[in-house]
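S.K.: Several structures are given next for inspection.
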Structure P
Amino acid sequence: MNRLPPPISTFSIVGRCPRTRMLGVGVASKYLAVGAVCSHTQAGTGAISTQAYGNPYLGIDGLSLLQRGFEAPQALELLLQQDPGREKRQLIIIDHQGRTAAFTGSETDAWCGHVQGENYAAAGNILTGETVIQAMAAAFEQSTEEELAERLLRALEAGQQAGGDRRGRQAAHLQVVHTEAWKYVDLRVDEHPTPLIELRRIFELAKQELFPFRALYPTRSSAGQDWDLDEYDRLSSSIEG
């Protein structure tokens, strides 16, 4: 007898920074390694979270549609037309212009719902209540001076503080893209009793030990700088100072 996998009880947010044009997704769930299924981003294209009885192809095909020039609402309509299991899905999309689209299927487990605002969309299912996504939206809207990764993480933290996933906590993921094809931020906690606290710890550590070295990474037009010990020590000293 074929059985559906367990629903990805999740709260997530996709967002765009109008200043930097970064795009990203943040997700938290009582579901092991949730980011491996839900999170989909592509530089200059968009960000998508697919959840509930998640279908990863909605993220994969959705980015393909956005890259071909479809706006987020158009991409959502086409994706749902092609998915016979759409009423079990939950999906949020943002394109490179900040246009958003969201869908919560009629068979998604309660509490479930979504909200859309300027340069973001948030959604959740199997939550303690609507206040979870309301808190996420407020946190994102109130942090416009921060970089996108910080805003997404604050939204997740606010959602958890408002009740989060009513089944509990297990995993979280934060992913942001900028101008290059590689991920500008890609941090995850796959299994932890307090995943967002752990994700915050890793994020703060990355600001000291990882993000400053992105200037050395290769780009499409440059081979990047050599990772010699002198350069590493110089950057490390400037961070510590």
Structure Q
Amino acid sequence: MSVVVIPARYESSRLPGKPLVKIGGVPMILRTAERCMKSGADRVIVVTDDMRVLDACAAVDGLEASMSDPAIPSGTDRVAKVAKFIEDDIVINVQGDEPFIDPELIDALIAELRADAELNMVTACTPFEEGEDSLNPNAVKVVFDNAGKALYFSRLPIPYDRDGSGAQRYRHIGIYGFRKNFLLKFSSMEQGRLENTEKLEQLRAMETGEKIRVIVTGYKPVSVDTAEDLIKAEEYLKRLGNG
């Protein structure tokens, strides 16, 4: 069995009330959840720290929602708290600010975990295209080996193109698939020096020697974290013909 869990923290310093800001008249958290419900996952659960988000989710048939402690430090920790009380073996963590998440990408992560019993964690990336800013520290980069095993994640532009030959870089997409038992273990781990340096929680797993598989996808995330991002999301929706 598989479940998508969407952490949705209400407060945001850059976009107050972020889960409930509207894109094309629909709260962002509901757009994200409805995209996830188009995947092959057996359940979709929103976990939030605010009753207003919980009430909004109640309007969608088949969508589950749960309250969490506002003091929980990260989205993954919120997901882990929910995972303790569910039987599903595969847990997909989708960020609540991904209103256009590709359901097929969710299915691909589930398939990877089902196909490899020794795999505990999987994520995704997409190639940087010409004109995209791979120097932006907010666009996390990932390098991986020929088998798709992550070698490192960084805010720096990796790999470093010493000769200027136009090396392909890949942008990490903040979606994760976990084996449930590993997710609970991951959430209980102490933060390591690399995670504290880069402020990237996936490095916590890498520092312990855990393998993270990386799927390459053509999906280009349209995340919403600022008022400017919200304008871009509205424009993107109109280009899709749904605005």
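Read-outs: derived from the displayed coordinates by stated rules, not from any lab. Please read all numbers here as calculations on a predicted model, not as lab measurements. Cβ atoms are built from the backbone, for glycine too; each structure is taken alone.
S.K.: Computing distance in nm of label points 7 Å out along Cα→Cβ at positions 160 and 216 for each of P, Q, which one ends up highest? Walk me through the intermediate numbers first.
M.R.: Details: P: 3.0; Q: 2.4.
Largest calculated value belongs to P.
S.K.: Here's another thing I want to ask about it. Taking volume of the Cα convex hull per residue in Å³, for residues 80-151 alone as the criterion, which structure among P, Q has the greatest value?
M.R.: Largest value of volume of the Cα convex hull per residue in Å³, for residues 80-151 alone: Q.
S.K.: Consider the structures P, Q: one of them gives 1.2 for distance in nm of label points 7 Å out along Cα→Cβ at positions 144 and 168 as calculated from the coordinates. Say which.
M.R.: Values: P: 4.1; Q: 1.2.
Derived from the structure labelled Q.
S.K.: If you work out FRET efficiency 1/(1 + (r/R0)^6) of positions 40 and 200 (r between Cβ atoms, R0 = 30 Å, to 0.05) for P, Q, which one comes out largest?
M.R.: Working: P: 0.85; Q: 0.60.
Looking at the calculated values, the largest one is P.
S.K.: Comparing structures P, Q by volume of the Cα convex hull per residue in Å³, for residues 56-175 alone, which one has the largest value?
M.R.: Answer by largest value of volume of the Cα convex hull per residue in Å³, for residues 56-175 alone: Q.
S.K.: For the read-out log10 I(q)/I(0) by the Debye sum over Cα atoms at q = 0.23 Å⁻¹, for residues 32-95 alone, a value of -1.08 was computed from one structure; give its label from P, Q.
M.R.: Clearly, the read-out refers to Q.
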